[in-house]
Structure 1
Amino acid sequence: MELSWWLLAFLVLLIAVAWYWHDSLGARERANVVALETCQGTGASLLDGTVAFRALRAVRVRGGALQLRRTYVFDYTRDGHTRQQGFVVLTGHSVDSVGL
């Protein structure tokens with residue numbers, strides 16, 4: 001059986017999409033843990049129990065390698081009445097910054 005160039009390109013694209021999806025699930029889980037720990041550490045409550053994806057950028061890190069920088073947002077409250085928004089920024093799966 002001979003593979004056509006079209007089929008080969010399709011398989012490469014399918015593998016790239018599967019990798020991105022899997023990597024994104026891991027990054028989102030990391031952002032959820034960081035948001036929950038940050039809220040617990042400051043006495044705030046994480047609302048809705050999860051983060052929401054906000055932005056994606058490709059950035060160069062030390063050594064010149066490209067990595068994905070993802071920004072997630074989450075809602076929290078300190079007083080039980082006021083809803084505020086925080087954020088988690090990840091490069092790869094490393095936390096760059098967290099803000100409340």
Structure 2
Amino acid sequence: MKLEAGFIFLADGADFKKDYQAVETAGVNLTAIGAKDYEDAVKAAKFLENKGVKAIELCGGFGILGTAKIKEAVSNDVAVGVVRFDNHPGLEFKSGEQLF
């Protein structure tokens with residue numbers, strides 16, 4: 001059985017309703033989705049869960065609080081993981097905690 005997975009990244013001006021792309025492989029179906037801030041990322045996580053995603057990885061721009069918001073938004077059936085950067089190069093070398 002394939003893993004249904006999602007990846008949420010933070011990008012200025014991203015619209016989670018249209019800025020996403022799916023990649024299908026033999027073992028994993030991955031949907032990558034952009035969000036402009038934590039509020040939209042929560043909506044994106046719920047969207048992914050409704051699509052059957054069971055694992056969501058968050059980009060390095062998510063800080064501890066942003067990660068907690070995503071974990072709180074989805075059911076316990078969805079695993080949430082995080083890519084880590086000390087200072088995210090795509091967010092002016094800041095964490096989402098400093099921006100959102």
* 1, 2: which one has relative contact order in percent (Cα under 8 Å, 6 or more apart), as calculated, at 22? -> 1
* Structure fact -> Re distance in nm of label points 7 Å out along Cα→Cβ at positions 20 and 92: value 2.1 computed from one entry in 1, 2; matching entry is structure 1
* Structure fact -> When 1, 2 are compared on distance in nm of label points 7 Å out along Cα→Cβ at positions 4 and 36, the highest value belongs to 1
* Structure fact -> Candidates 1, 2; log10 I(q)/I(0) by the Debye sum over Cα atoms at q = 0.18, 0.19, 0.20, 0.25 Å⁻¹ computed = -0.76, -0.84, -0.93, -1.36; producing structure is 2
* Consider the structures 1, 2: one of them gives 10.0 for mean count of other Cβ atoms within 10 Å over residues 12-19 as calculated from the coordinates. Say which. => 1
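If helix-only ellipticity at 222 nm (-39500 (n - 2.57) for each DSSP H run of 4 or more, over all residues; to 500) is calculated from each of 1, 2, which structure is the one that comes out at -14000?
So the calculation was done on 1.
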* **Read-out mean count of other Cβ atoms within 10 Å over residues 68-75, computed value 19.6, structure in 1, 2** => 1
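Quick note: the coordinates plus some simple rules give every number you see, no bench work behind them. Just so we're clear, the structure is a prediction, and the values are computed from it rather than from any experiment. Cβ atoms are built from the backbone, for glycine too; each structure is taken alone.
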